[in-house]
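Taken together, the values in this text are just the output of simple stated rules run on the coordinates, not laboratory data. The model shown is predicted, which means the values in this text are computed figures rather than measured ones. Cβ atoms are built from the backbone, for glycine too; each structure is taken alone.
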Structure I
Amino acid sequence: MHCKRALALLLTFTTGCIASGADAGVLWAGKVQPLFDVYCMKCHGLIEQKSGLSLDAPDAVMKGGDEGAVIVPGKPEESRLYKNLAPRADPHMPPKKQLTDAQREAVREWIASMTAAPVKPAQTPQAPRHFDSVTQAIDSFIAEGWEHRGVTPASAIDDRTWCRRIYLDLAGRIPTRAELAEFLTSPSDSRRSALADRLLASEDYARRMRELWDVFLMGRTKRENHEDRRKQNGWWAFLENSFRSNRPWNETVRDILSARPDNPEDKGASWFLYERRNEYQTIAEAVAPIVYGAKIDCAQCHDHPLAREIKQAHYWGLVAAFNRSKNVEGGTAVGESAVGGFINFTNLKKESQPARVTLLTGRTLEEARPAGDQKEQDSDENYIEPAAKIRVPKFSRREAFADAVTQDNPLLARAFVNRMWATLIGRGIVHPPDEMTVRNAPSHPELIAWLAQDFGAHQHDIRRVVRGIVLSRAYALMRAADAAPETFAGAIEHPLSAEQIARSWRIAAGLPPVDDTLRRAVIAAMPDVLTKEYNATFQQAQFLANSPALAEILKPTPGSTAERVAALPDHASRVQEVFLSVYSRLPDAEETAHADAFLRERLDNPAEAVGGLLWALMTSAEFLTMP
């Protein structure tokens, strides 16, 4: 598939068929595609298509195979694809596996939901709809989605809960009692926007964004002292300065990829490449989700088996963009040679192909290659300042790539806004947020197209996007058990990060929020951030039940919550204070009764009893998930 066609598909508005009744696109993405991935892709995927049939995308299924159509839209009982799944079908599919009744029903329901005409993918409109603000756009598109799906959204959360939610998202911690009281007594018509603006201008926000993007860009590695090295070598300061000054995202990314900071305060930008120690494939695999919003790891040995637009040439082109680079000993600089770095890769047909810097947007960075057995000769003439300690080539392949993906690449903006939406809402418009391929259709295509276009049109203004999301109606909804997550009709339950937990624990305990010892302990037990699926581990349960670090902050020291609450005259007051300190709310009748009973069973040591109650609440699901 041509790369420009691939870009058009990436920006698609449809999923390849018209919905009739139930939404065919939702059924495909949520039920049928995962089923085909497990049972069908080996024989009917992008690498091999037995009988000429591919089942990787709706339009491919509709096309059929060598023996004709396998789908009669709207009529599953007449569709060979569905009939061959029956227990005694001949031929039977999958050949050596019997699908369950529920799995076959998913396929039947999907076929029944389609009408006869497949729809060609539509590109992003050239003239997006006008809105007065990002928030207005979000509210409009989300409301249209609810109407289209026949969904009733959950009720709005109250101000107390909203305050806690936005503090966790933008400050990385719960509000103090004083901060919550100040918010609740401020003018009601402007209190939310005023708090959002204040937090976006705070040091807490710069640190919170640095913590998030340090993980998104670098991961949590097990290398010894990796945090200390990132801090000491300016990486953390570079990220914090970028978010503090609201630097355009494309400029931040360009500095990271080019690794040639112009200013001393930006010297940490080169650490992104430097930490990866000249491991060019590792670098390529880390760069792709930033500039494309998609992983390319699976395209190393062949074209991506599931995402048709990602080719082997894209993988090795990314490798080639950086393979002239080399860490400079005795510092954090990343040098670059003016010659060499020309490599070939071998496809599944054992054919050797030259690796050219080919972008997912369709653009190829042209560069003359040495002919035949000709050997390149390096010389001072190839460098801007030949006598410099770290010489910069007159043509820098790395810098050319950095310019290309940050100046004329709509996928960069799309990847960022989707990642921030997922961070703040709990799920990406395209899910998962680092797999933005043709396979994973956006739940709200017009919304993500509008957000990405607006982000680029406003100089990649990060605060504009974040502010628009946190002031939207979707951000301020209660949880709804019956709301499908892709509708954003209710708050999506998602866990707090380790940094949010550690700081919030200290505030609930009546202590200053910053403590490196506790933070590191929680990270070690709960390292994940924005995972595809969250599953608690035995290690985490053990940590929450027996953590010495948590026990330490619950001691009744002067000024602590444990000391203050233990000094209160009666159990009712103590229970109320504990709930206000931990949950920012009063307990209901049932909670009051259980907490009161807990304290009465430990009358011989009130301080220890209060500490135990604090521990129970601070390790509960309510505390450890976004309100």
Structure II
Amino acid sequence: MKHLLIKSIIASAGVLTLLSGCNKILEEQPRSFYEPGFFKTEKGVQGGITSQYAHLRFIYGQPYYYNTLETGTDEYTWAQSADANFRDMDLSGVGQITPASSRSDALWGTAFSNINTASGIIENAGAVGTIPASLIAEARFFRAFDYFLLVQTFGGVPLDLGAGPLKFNTAPSRKSTRNPVPEVYTKAIFPDLLQAISELPDQPRVPGGVTKNVARLYLSKAYLTYAWWIQNPNNIPTYPQVARTDPDGHDAAWYFQKAYDVSVQGIDNPGPYGLENTFYDLHVGGNDRNKEMLLFADHTQESEFYNGACLACFDSEAGNGRNSAVWMVTFNYTVVRSAPNADGTGSGVSSVQREAAQMLGRPYTRMAPTIGAITNTFADKTLDSRYDGTFSTVFRGNWPKGGTTNATLYNANEIPVIPGQPILSFLEDETLAGSITYPSGANFPNKTSNGIGAGVIPGRADFVVSPRGISRIVFPGLWKMGVYRTDNGTGLGQPNATSTRPFKIAKFSEFYLIAAEAAVKGATTTAGKSARDLINVVRARAGKWKFSNKNNAALVADNSAAMMVATPATIDINYILAERSREYFGEGHRWFDLVRTQKWSEIAGSYQIGGAAYGNHTPQTFTRTIEPKYYLRPVPQAQIDGMEATAEEKAAYQNPGYQ
């Protein structure tokens, strides 16, 4: 794997925008590198700005980096086919996070390269004379955006890339000094975001372009995160070591209040944004660039060049900005078999074949949801639409699309099934668990149907697994991020190409949850916007149903009133975190949420899941050893190795516990 030292002259998948208002994506043209003169031309500034958007693809959807944000939390653990990339992150005794193995390296090089590009634009674009401040403000936003990702992940990071603090660097340098956390926030993140809010437009310049409200969201989140950092309730160490005091003299309460105030400004001045009508609308394929999306890493089915990956191939999972994160959380449903003969015998038929459909997609079986995520986080599966709108739980027969001509196959209990009917179902609760009979292995004796050790219930044609029966090898998929194509025709389409859907990064709904969290931490609230009021806006939407994925049919229901009544009278941080998981499950927020609130060990210190073999349905409890040092990821080993420094200086550069 190629690593890019943060001090090197930027080598970028640079782009040149044509700024077409009718296109759904930014148009791109590769460049090999940038230098100051390039940013003193209108074409150069436009190209550099577009590269800011393009770099998001190298972070979001990158499967190994995605794993670092989810594996080891209460949402996900390693699955049967996981290699060290995934096991290392789980902290449950099956691997170890090291500077050489941590896949946060995907963030380090990409972010610093983009920061340098942003600085080049900020320093030089004024010389063009025709570049509006609003365009330069986009670069300011992205510089702050990347620094915010970095400081949350690694602690203090360098503001000087070789030419001075926040200066564009053109000369390779192998020296580096890390600035402490307060300086990263107060010298880089906050000033850039404040200026971006002042100078960005209310309406996006191009589809998916950043605006005042996008910058408000990140400023409020940065204020919130920094407030927690100052407060440090569980005495988690920071690095470089520094007193938990603010250079501007403000305390945690001041920053919690600022987080609340800026979030409320975002809610009260939505611009073109707002909540989608239903959770289903928010995540259904074909509606990715909806009004709730503030920021996304764009991909498209319409152009291989602009997609950043092939459209019709058996693609690899990583590199060049591919979006394959959802593969990692998809189990190998293609192993499911139905019998051709009425007595359950004969050569088993793959009745659920790999298809480029949102419920299906390419299976990698690298990450599995924990039992607690299914039973506790999503305890309400009747009023709340978010479980149904998050997971693939019913796998339906599609064998004719793969060329199998049988009109009927025989499934659980040797009951006939036809295409479109359920072959495998993950039950919503344990009500029927006592009626399930599981095989000891992949199949029942003398039968060719099943293949994955699922159970049967008398009278049901579908094989079943109860929530406490999920395992590291058989588990619900992540429907909300599933693939979506319009070119499948009557066949299976292109399930082996990486996803052509934009990767969702930031949503309007987070304004409500950030403000609610700040309110719980003591911020003074305004009328109608208490923590409970804010949470209930999101929960009310979650109670609205338009479609049932489980039943593959329309379901119009409005449970908003009941959802709001069920909200606790007193909201605490654990409830905020549970709501955040229900709203953003599997989207790469969870590790940041647990680290910010210092609740990681409390909430994710143990989990349950079944074993890694077909037929394993007995929950096992696993304990994670989440030491304080793990609240920071290690600086990538390639960065340490490439530095011009003594062994002692390199050791001092690395986060404690990783030397």
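Ranked on mean count of other Cβ atoms within 10 Å over residues 311-318, which label among I, II comes first with the largest value?
I
Of the structures labelled I, II, one was used to calculate Cα Rg over 2.2 N^0.38 Å, for residues 183-510 alone, giving 1.22. Name it.
The structure behind it is II.
Compare distance in nm of label points 7 Å out along Cα→Cβ at positions 79 and 599 across structures I, II and report the one with the greatest value.
Largest value of distance in nm of label points 7 Å out along Cα→Cβ at positions 79 and 599: I.
For relative contact order in percent (Cα under 8 Å, 6 or more apart), the calculated result is 18, so let me know which of I, II that is.
The read-out was computed on structure II.
With volume of the Cα convex hull per residue in Å³ as the yardstick, tell me which of I, II scores highest. Kindly include the intermediate steps, with their values, before the conclusion.
Numbers: I: 186; II: 144.
Going through I, II one by one, volume of the Cα convex hull per residue in Å³ is largest in I.
For mean count of other Cβ atoms within 10 Å over residues 415-422, which of the structures I, II scores highest?
Top value of mean count of other Cβ atoms within 10 Å over residues 415-422, among I, II, belongs to structure I.
Tell me which structure, out of I, II, gives -9000 once helix-only ellipticity at 222 nm (-39500 (n - 2.57) for each DSSP H run of 4 or more, over all residues; to 500) is calculated.
Computed on structure II.
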